[in-house]
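> Listed next: structures, encoded as structure tokens.
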Structure I
């Protein structure tokens, strides 16, 4: 009898644990979930994850199973977890979500994982959280904002349309707009906010300049040009120059490089230039147009324009020529990520020994600078050394990178094996 009671207690404990945590919908598709939410007047919670995302796995293991989290979410939301990458081992259920996952990713601009989306019963996105939060209390408090009409983005936008403009309100609206990745609307909110500020160069205002300057007519465009050093100290080296060049390019040059030209801005610097390539660009005319409007930016804008154009045209010889000429003049102005981007393309597509030697030197400069991805800088430098004939040195450095990462397989291991066998490691 005693043994039976112990078994019952154990089974009860297992059952209790099974009832804890967020219960995710396992059978319905996206349209059915939205229909159910509308019928039941329920909100929807979407956990947007990828299988390779470690923070996603930690949230699933540490936060979602907690009883207080489960109690709140199961009471207030229809919960759905959606995988946004694709693997050959995906089961039938995950594959059935491929199409909906792509639409959700495109519509709601999911650029990082995990991302958490909150929809009202009418299927409108009202709140968005990007990134993991391992503090259950903080995660829950943040979630509650999704259910409060005062902090829901559609409500705030309506208040703006109806004339609300006080500074505190605009700050709340801007934050909600950033969370919702509503890049198109942000300048409309940020411009009046910045006009009310006596000091545009506070850290918060610089961040708003980052999000709100999407046109040469936006309020902060001149600030980007006049105070580039202060702005770059917050956002990153070279940000102001790149942003100014890109905005001039978007408005002045891009329509001359593609027909049916359309620009899609996804935020965070991610821009998609769509249209049909013009195969007979008159660069003299392009230069004249830029010079008439922005004479001080002519050289930078034309270089920026040509690198994009030759990249789209897959004319890597011309691309490498433009980049090499530019880097010789502007090396000290570029951050290590830019240097690495340019030198990697030269590695992949140029066979000019002079360009490759120079690119190796620039990649060493990236390695010696503080940047976001020092491992990548070393890998690109290693690749250039190998292409320049420094096989032994390249193999030693690549092995050092592999050891530091603790890898026993993968792209870098395959690459070092090719080096040892004197095989090409570039396109």
Structure II
């Protein structure tokens, strides 16, 4: 790779002097919208023609449609078929989404189909280009409407597009695809780790730690029997206790602050789902378990509802503060992370977990040595998950940086050989 030094000013910004800049309309042989066959007509659906909306676009390639329609449905609607190896662009809902269609696909009114001039443009390159900062800024600036915001097709056609020589386009696309493949692999690793943890937690909190049961078996005790309790199956030696018998609640010490009242400082300021700011003072010191008091997250569980706060910190009135008299904080942080709390919630528009109901929660209580070991097992898995998240963050940063530098011509790949370029070719690289 080499850095470019000779630039020219264009509608697409400063680009290498040997690159052309054309409008998106000039990069295509046809641009058209789509539609949805009537759902009241059963004969329009369930055929062999792929059909999709913008909601189904995820990643660079669309490998199959969201649903299937019949020829009758296609002929009697505004939907149109985009030949494979071209582009789908979100222009009504999901504005700015872009994908290369690996199959012939009919499109809904959310999408615009771009049939490319394959002698001038590589479809993967153009898809990546439309994902880059400058075109995405155009999508944001030109979006109009009140209830449904979209970009007019005439404005879409005017987006300036850089056109390096076709071989260079294919090299740019191949490099970005390799990075994207690494990101996708990392995302799968993260998801598998989450699945592993969910399965492990279900087993640990039902059967106990296998290492402890193995010791029983080695001692000739053949493992511990399970018993049915009000909170489900658990080892016979475990107890069920009230949360209030394990923890003291320090909600009375909380002091909420408005954003205007906060003065920046070194101490974490916690809310219902974790740290939301840093302030100059603290009201708690030591290790505590914080549990969300209110908010939709108590139902959706998109973020943790229980987490450990350590050292000096401040808490607002959206998180309960618990200090354990017995047991392991890590064990109960992990247990409550997977616990279904909906039966303890009040409120309809905004779910709330009151202090009274929190203290009445029933929790398992193994021997404290077993609690500590279960906590350590899950903590090691969390450390691995955090490392995976860091890797994904770094890979995503590399992709964004390379996308910008390659599309602006700051890094040139025209004079280098890329041995894996053939691996990326497929329907997206078929030339006319």
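> So mean count of other Cβ atoms within 10 Å over residues 118-125, computed for just one structure, reads 21.8; which one of I, II is that? Before the final figure, lay out the partial values.
Details: I: 17.5; II: 21.8.
Among I, II, the structure yielding 21.8 for mean count of other Cβ atoms within 10 Å over residues 118-125 is II.
> Have a look at I, II and say which one yields 0.65 for FRET efficiency 1/(1 + (r/R0)^6) of positions 94 and 142 (r between Cβ atoms, R0 = 30 Å, to 0.05), as calculated. Show your work: numbers first, answer last.
Details: I: 0.65; II: 1.00.
Comparing all candidates, it corresponds to I.
> I have 1.08 for Rg/Rh (Cα atoms, Kirkwood Rh), calculated from one of the structures I, II. Which structure is it?
The read-out was computed on structure II.
> On relative contact order in percent (Cα under 8 Å, 6 or more apart), which of the structures labelled I, II is highest?
II
> Moving on to the next point. Consider the structures I, II: one of them gives -10500 for helix-only ellipticity at 222 nm (-39500 (n - 2.57) for each DSSP H run of 4 or more, over all residues; to 500) as calculated from the coordinates. Say which.
Of the options listed, only II reproduces it.
Every number in this text was worked out from the coordinates using simple rules, so none of it is lab data. For clarity, every value in this text was computed on a predicted model and none was experimentally measured. Cβ atoms are built from the backbone, for glycine too; each structure is taken alone.
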